[in-house]
Structure I
Amino acid sequence: MSAQIYFISGIDTGIGKTFATGFLAKTLAEQQQKVITQKLIQTGNVDVSEDLEKHREIMATDWLPEDHEKLTMPEIFTYPASPHLASELDGREIDFAKINAATETLAQRYDVVLLEGAGGLMVPLTRRLLTIDFVKQQGYPVVLVSSGRLGSINHTLLSLEALKARQIPLYALAYNLNDDSQDEIIAKDTRQLLKAYLAEHFPDTLWIDVPVLVV
């Protein structure tokens with residue numbers, strides 16, 4: 001039996017996808033679900049994904065067998081850039097068959113797979129394939145990470161509209177309280193507005209607070 005696979009994306013680079021992914025995995029594990037995280041494509045690293053390291057730190061677990069097998073980090077590129085550019089600079093194409101096979105293997109071993117993307121939904125994986133179109137092809141429901149920082153309302157609503165236009169299910173909005181650029185007044189209003197928008201336009205979507213994590 002295959003696991004439920006959720007794609008973790010964000011409204012922007014640096015919004016806290018890695019923290020959110022680790023927190024969600026930790027929460028599910030505490031609920032006795034067998035869960036693992038995976039990084040779709042890691043850039044700016046060599047051999048090991050720093051995002052996976054952060055997941056395991058938050059989950060308070062050692063390196064897993066699947067990490068050693070590189071199933072959780074099937075594609076790593078050295079230059080810290082969008083996947084399409086990082087792969088070009090490294091001189092090799094992204095192996096999507098390898099990625100999908102790794103995800104399917106994880107899905108056979110676990111109840112839940114949390115697949116963290118790179119950047120936001122419109123990030124190009126190749127010159128012709130956007131992240132959001134990859135998600136659509138695979139049929140993954142999305143967990144969208146947002147926060148109360150200035151500008152996040154615009155970025156969040158644009159992301160929601162993009163998901164709606166492609167009829168991609170939004171499982172949850174993860175509101176990242178770790179964002180230290182928050183202004184208390186702006187953050188409070190952002191939270192209220194986004195909750196109201198979800199209630200009207202995405203009534204089945206969960207709201208998940210990602211608390212400040214001390215790791």
Structure II
Amino acid sequence: MRPRAWVLVLAAVFALLQLANVTGRDTPDSRNYLSYALGLRGDDKREAAGAAIDWVCAGETSIARRKQSVDVVRFRAPDTSARVAEQCRDSLWRDVDKRLRAGQTDGHTVPFSSERFMRIFEARPGYPALLVPFVTVFGVTWGVWLTSVLVAAAGGVLAFLVLRRLGAAPVVALTGQALFYVLPCGATAMRPMTEGLLLALTLAALWG
């Protein structure tokens with residue numbers, strides 16, 4: 001099999017493995033980027049807040065379920081998913097609703113935090129703009145996941161191309177691609193944040 005075919009195989013295997021955790025990869029920043037994307041596509045503040053909060057709380061529920069399944073003491077205990085989801089939604093909606101009622105409605109992002117803090121994300125339209133077509137076509141959960149997979153997979157492919165440009169043998173370049181996927185840079189690229197996109201763009205700049 002030619003090296004280029006192996007590049008695609010590695011990327012495809014990586015993508016398939018990510019199906020194990022479709023949700024639960026978000027960080028506190030992720031909700032801000034998602035709400036920005038929903039605002040860009042035309043959702044009003046409460047619509048964007050509802051979709052973003054549902055997505056965040058689905059992730060919290062997924063994490064809680066996974067933790068319970070590997071807890072030797074609690075794995076047979078009653079499922080706490082519903083309670084975790086309810087507490088998550090209540091907490092986030094309480095803060096967002098308070099800020100919306102106070103008039104914090106400027107910009108594209110949902111006011112998950114103070115206006116000053118949210119301006120940090122208002123200045124970063126690139127990743128939200130990338131999210132827009134995916135969340136519009138595939139929905140929030142699968143759209144965010146697919147965006148992350150494509151960004152991370154592209155990062156690995158670009159790592160291969162950079163190594164080949166530097167004169168590395170095909171097997172070495174393929175090893176570099178595989179290492180990109182299994183080391184923390186791959187996990188970071190899968191998180192719904194700007195870091196994965198910036199890493200891919202940096203590798204693209206180094207390549208070309």
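What to note about this one:
- Comparison across structures I, II (criterion: mean count of other Cβ atoms within 10 Å over residues 6-13) gives the highest value for I.
- The greatest value of distance in nm of label points 7 Å out along Cα→Cβ at positions 62 and 150 among structures I, II is that of I.
- Given 24.2 for mean count of other Cβ atoms within 10 Å over residues 14-21, calculated: source structure among I, II: I
- Comparison of I, II by Kirkwood radius over Cα pairs in Å - largest value held by: II
- Value -13000, calculated as helix-only ellipticity at 222 nm (-39500 (n - 2.57) for each DSSP H run of 4 or more, over all residues; to 500), assigned to which of I, II: I
- Between structures I, II, the calculation of distance in nm of label points 7 Å out along Cα→Cβ at positions 22 and 94 yields its largest number for II.
- Winner on distance in nm of label points 7 Å out along Cα→Cβ at positions 86 and 142 once structures I, II are ranked, highest first: II
- Taking mean count of other Cβ atoms within 10 Å over residues 126-133 as the measure, the highest value among I, II is held by II.
Values quoted throughout were computed directly from the atomic coordinates according to the rules given, and no laboratory measurement underlies them. Only a predicted model underlies this, so the values are computations on that prediction, with no experimental measurement involved. Cβ atoms are built from the backbone, for glycine too; each structure is taken alone.
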